[in-house]
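Some structures are shown below for you to check.
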Structure I
């Protein structure tokens with residue numbers, strides 16, 4: 001689900017699940033490769049996480065708030081607070097292992 005600066009706070013408020021925010025841009029090649037990987041992982045982990053996508057060109061306030069200075073940037077939130085994240089492309093297996101270590 002794409003989110004905006006206007007609805008960001010509302011959408012990241014997801015009780016009982018982790019929120020994975022993908023900060024991306026449409027012109028960013030690694031972003032376009034990572035997007036489908038994150039969508040597949042979100043489906044695999046649908047009981048544990050919610051995936052939200054934030055275009056940095058349309059969500060500059062939130063990107064600045066979370067210190068996003070390189071993309072793709074993925075931020076993992078719990079109760080609207082950052083608990084982890086990464087920058088750049090990661091393989092599906094690496095992201096799944098990363099999430100499993102955080103969720104356990």
Structure II
């Protein structure tokens with residue numbers, strides 16, 4: 001999985017059972033969403049996790065091999081994202097490639 005640069009890197013090890021890398025670790029910081037998603041696919045990632053609320057309106061994922069999860073919390077701080085981790089792990093099992101799912105506290 002690829003963790004977007006807008007999320008704290010400390011989130012990666014909490015996603016147990018998944019090999020998770022950050023955008024910064026990949027050297028892709030600053031890439032626009034379209035280029036970033038293409039780079040993720042080319043590198044063999046199967047999931048992208050972000051907090052970018054506009055991504056679902058900017059990118060067409062149909063036919064893509066990538067699962068995209070958009071985290072919606074009060075802030076992007078780790079403390080606010082922690083309660084979403086169990087929902088993220090469930091969503092990763094349920095969401096199919098080419099789908100985008102919003103994961104929130106509700």
Structure III
């Protein structure tokens with residue numbers, strides 16, 4: 001869809017000019033764009049529920065590709081990111097217990 005009075009390329013150039021005026025380095029600009037891209041990729045992750053036992057949900061992720069892109073952009077381990085999106089970590093007495101999220105918790109973690 002295009003809007004006659006709106007120009008994405010001009011808006012982007014204005015953003016780059018503002019970053020230059022505010023003395024953002026190229027590295028800082030790249031980091032900002034990576035974070036924004038990762039957020040957009042996270043928004044493309046969809047969860048589905050599989051019932052294992054009554055009262056226990058298993059969460060499946062729609063696309064591992066989105067996890068891989070987010071991990072790459074944020075320089076994270078993709079398995080670690082996947083685990084953070086689908087499990088809660090509880091620490092007690094030097095032990096770590098992983099509890100799977102239900103669908104609503106997984107959506108919130110995203």
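Data for the structure
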| quantity | calculated |
| --- | --- |
| Given 21 for relative contact order in percent (Cα under 8 Å, 6 or more apart), calculated: source structure among I, II, III | III |
| For helix-only ellipticity at 222 nm (-39500 (n - 2.57) for each DSSP H run of 4 or more, over all residues; to 500) computed as -16500, the structure of I, II, III it came from | III |
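Any read-out appearing in this document is the output of simple, stated calculations on the displayed coordinates, not a laboratory observation. Everything quoted here is computed from the prediction, not taken from an experiment.
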